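Engineer: Input: structures, listed below.
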Structure I
Amino acid sequence: MLANTKQMLAKAHLHNYAVGHFNINNMEIMQGIVQAAQNLKSPVILATSEGAIAYAGINFLYNLAVTASKLSKVPIALHLDHGKDMKVIKRCVALGYSSVMIDASSEEFAKNIRLTRQVVQLAHRKGVSVEAELGTIGGKEDLVRSERMVYTDPSKAKEFVDRTDCDFLAVAIGTSHGAYKFSGRAQLKIGLLKQIKDKTNVPLVLHGASGVPPKIVHLAQKYGAELPGIKGVPDSQIRLAIKNGINKINTDTDLRIAFDAGVRKVIREHPQELDPRHILGPARELIRKVAEQRIKLFGSVNKA
């Protein structure tokens with residue numbers, strides 16, 4: 001049975017750690033993530049974007065997650081990431097997702113509240129928890145794109161949470177979607193984060209927080225990937241963010257690079273290989289290693 005995301009994050013909020021949210025697109029990615037969570041006895045959130053649903057099909061992804069939750073001894077939640085299409089959000093709620101995100105962050109404040117409240121009322125009737133977003137982070141990933149960054153206003157965050165009754169809130173404090181996050185030194189606005197946490201006192205979510213580990217990037221580049229100027233959020237900044245109120249951290253880019261590196265290596269070193277199990281197996285193993293590193297960083301080891 002899928003875990004309750006709200007309860008999972010309430011525990012993280014109480015004990016000051018973060019739960020990893022990892023985006024899935026296929027079976028191998030999911031298996032690598034779940035194996036990492038089991039190895040470290042950590043709760044985990046599997047997430048599907050609208051792009052992943054369009055690619056793999058909502059029923060396939062949902063049943064992969066349900067199967068993993070039945071076979072695993074750690075709590076596994078299933079979450080809709082960056083829900084913008086109300087039809088997709090409604091399907092996820094009806095199907096039995098643990099939680100959904102309504103991303104109306106690009107709308108005016110009043111409309112963001114109205115749309116978020118609409119989803120909250122729909123989802124809560126089914127026992128599904130809701131993530132909302134206030135402020136926008138830059139960059140592009142999957143179907144999400146923003147040309148500019150708008151930091152979350154602490155006073156508006158309190159009003160937003162009070163009026164929408166959302167269960168957790170994604171905030172903009174300096175991260176960015178995608179692999180090319182920063183042109184200079186990465187520096188999150190921790191002081192702003194403290195203010196938001198004090199005002200809202202709910203679990204907070206950090207999007208655009210992949211670390212882009214140099215070893216995995218180097219491996220991908222060694223076997224043909226072209227990733228000039230790629231840069232992620234340093235571990236030191238992630239630790240500060242968790243210390244000051246972040247309880248859910250999204251990771252997607254790191255998984256993509258790991259999967260890419262694993263596949264490239266096999267194809268380059270074994271050009272005669274035709275068996276997809278032999279091609280995708282090493283990628284799954286790299287996904288596991290990256291997910292374990294992230295889980296350790298987030299402080300959720302032995303929190304299952």
Structure II
Amino acid sequence: MRTFTLGASSLMVPNVVAGMMRIAQMEDDDIRALVRSALDHQINFFDHADLYGGTTHHCEERFAQALKWGSTERSEVILQTKCGIVPSPNGTYYDFSHDHIIRSVEGSLKALQTDYLDILLLHRPDALVEPEEVARAFDELAQAGKVRHFGVSNHTPGQIELLAKYVSQPLVANQVQLSMTHSPLIAQGLSMNMAAEDQSISRDCGLVDYCRLHDVTLQAWSPYQSGFFTGVFLGNPDYAELNQVIDRLAQEYAVTPMAIATAWITRHPARMQVVLGTTRPERVAEAAAGSDLELTRSQWYELFRVAGHIIP
């Protein structure tokens with residue numbers, strides 16, 4: 001399992017993350033088997049969010065209830081959670097106020113049965129963000145030892161810069177959607193100034209280069225989704241040519257297609273993390289096999305092309 005330091009921190013992390021978004025309805029034994037598979041493959045990083053599971057903090061609670069970790073086990077893993085999305089009867093809204101951040105973290109600590117979070121991410125940009133409020137919350141949480149590192153999710157460079165102007169702590173991660181077939185943050189740079197092509201439109205304001213310049217680790221969520229929760233591309237007949245190439249490379253490297261899809265992301269020199277969403281232990285093992293697999297430049301670009309992107 002390839003590891004590196006997370007953003008500007010000294011925290012050593014694996015380049016594959018076990019996402020806990022879908023464990024709400026799983027039995028304790030199944031949750032333990034999923035986590036055991038991750039740990040067996042050197043994935044000690046577990047990703048949560050306060051809203052995962054249908055009710056607030058539910059997946060976090062299920063995780064802690066199933067594992068019943070003591071202080072020794074807790075110290076050997078990395079727990080990341082997110083806050084800021086608020087479901088309500090009148091529709092979802094976002095809240096980066098001081099009080100909401102503090103309340104959410106306290107709820108996550110209780111649900112996860114831990115004294116501290118390794119990483120807290122602000123989940124989606126809040127149009128009404130008051131960065132001074134975020135800074136005040138971050139300072140309180142850091143000084144109390146309740147959160148050790150901070151970051152964001154689905155944020156643009158400008159949104160990160162606004163927060164960074166006020167917060168004292170480095171923003172070490174930005175979790176964004178990225179897969180072979182959904183990669184505008186990579187594709188746009190290759191077709192810059194091609195006015196007739198949709199791919200040339202910047203939808204993220206140069207996020208990849210910004211994060212590389214400012215030591216922010218990109219975490220790729222939905223790494224096997226064809227679009228925004230529109231189904232996976234692996235084995236999907238709508239992506240026949242892509243799957244032919246993936247299958248050929250999987251045979252060449254003696255791994256599964258999931259490992260190739262993982263390796264396509266981890267091959268990028270930005271040192272990205274792949275956030276898994278599977279509930280199946282065997283899928284964790286398949287994805288982990290892509291952690292150290294170094295695709296050649298030719299193979300990486302071939303996959304990019306047959307995934308539907310322009311290579312001028």
Structure III
Amino acid sequence: MTEPNMLGFVGVGVMGEKMCRNMAIKAGKPVLAFDQSKESLQRLFEHGVESANSLADVMARTDMVFLSLPGEPQVRAVVLGKGGLLENAKPGQIIVDCSTCPVALAQEIAEAAKAKGVFFLDAPVSRGTKAAENGTLNFMVGGDQASFDAAKPYIETMGVDIILCGGPGAGQTVKLMNNMIVVQTVRAIAEALKVAQESGAVDGKVLFETLTTGSADSFVLRNHGLNSMLPGTHPAKTFPVKYIKKDLGYALELAESCGVVMTGAETTMDLLNKAEAMEFGDRYYTIIIDALEKRG
């Protein structure tokens with residue numbers, strides 16, 4: 001595969017703007033971005049990112065396009081819809097989707113792309129907005145080795161742990177299982193803190209700090225617990241309940257398609273639904289501690 005002359009980026013929201021900026025600074029290639037948000041594009045212009053007029057413009061001028069979109073409806077419309085990327089694609093182009101989407105959609109896009117001589121990688125990310133800012137995201141990638149090798153130098157401008165997990169859909173599978181495990185761990189930590197608070201036997205901060213020294217220690221405990229769940233630490237703007245609900249929903253859909261019952265995940269979804277009903281949908285999802293019930 002030839003080295004791209006220009007990189008495209010579609011979707012410069014909360015995560016995408018930071019990712020696109022890092023790419024523009026580090027890739028050594030011009031970057032062309034497209035989004036509905038003029039404010040984000042203006043900020044990126046200060047880092048040398050040019051704004052595209054349309055998705056057709058992106059495909060006409062770039063060789064490799066990265067996506068960072070909210071979910072399935074947006075990815076489906078941008079890639080497969082009328083006037084979308086594949087409708088305007090040329091053989092040999094590479095599309096790298098960094099959004100979190102259903103596995104079936106990734107596989108559908110990969111087949112549609114193959115029919116046009118286009119290469120597709122599903123490459124969802126983890127670690128959140130701070131890692132996006134710092135360029136230390138984790139990328140879980142599905143696709144072919146040659147496309148992965150061609151895209152990896154540019155993915156490295158945004159992340160540090162970049163793993164080819166298998167064929168089309170493998171990246172999304174790993175990401176969905178990652179988020180399924182994380183949100184269930186958040187629930188367990190929330191329950192532990194709630195018990196500590198209601199019992200009055202131990203301070204919550206002491207509980208968490210002590211747990212970090214034992215076998216219950218984890219990335220989730222340190223980042224979601226200590227930094228985001230104790231009183232006064234809930235971030236105002238980061239990964240909200242409605243977003244983790246979307247990801248967990250995709251994970252449950254995948255499990256159902258495989259004939260697997262994920263009882264723990266289903267119970268956690270019930271708690272997220274309760275949190276959303278309490279108008280916590282736009283709050284960082286560690287707010288689920290406030291949705292835990294007490295026995296009557």
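All of the numbers you see were taken from the coordinates with simple rules; none came from a lab. If you're wondering where the values come from, they're calculated on a predicted model, not measured in any experiment.
Engineer: P(r) over Cα pairs in 10 Å bins from 0, in percent, for residues 162-257 alone was computed and gave 14, 33, 33, 16, 4, 0; which structure, I, II, III, did it come from?
Structural biologist: Values: I: 16, 44, 26, 11, 3, 0; II: 14, 33, 33, 16, 4, 0; III: 14, 39, 30, 15, 3, 0.
Corresponding structure: II.
Engineer: Determine which structure produced the value 20.2, 66 for Rg and Dmax of the Cα atoms in Å, calculated from the coordinates; the candidates are I, II, III. Before the final figure, lay out the partial values.
Structural biologist: Numbers: I: 18.3, 60; II: 19.2, 58; III: 20.2, 66.
Of the structures listed, the value fits III.
Engineer: Given a value of 19 for relative contact order in percent (Cα under 8 Å, 6 or more apart), point me to the structure among I, II, III it was derived from. Show your work: numbers first, answer last.
Structural biologist: Values: I: 22; II: 19; III: 13.
Value 19 for relative contact order in percent (Cα under 8 Å, 6 or more apart) corresponds to II out of I, II, III.
Engineer: helix-only ellipticity at 222 nm (-39500 (n - 2.57) for each DSSP H run of 4 or more, over all residues; to 500) was computed and gave -11500; which structure, I, II, III, did it come from? If you can, show how the numbers build up before the last one.
Structural biologist: Numbers: I: -15500; II: -11500; III: -13500.
Comparing all candidates, it corresponds to II.
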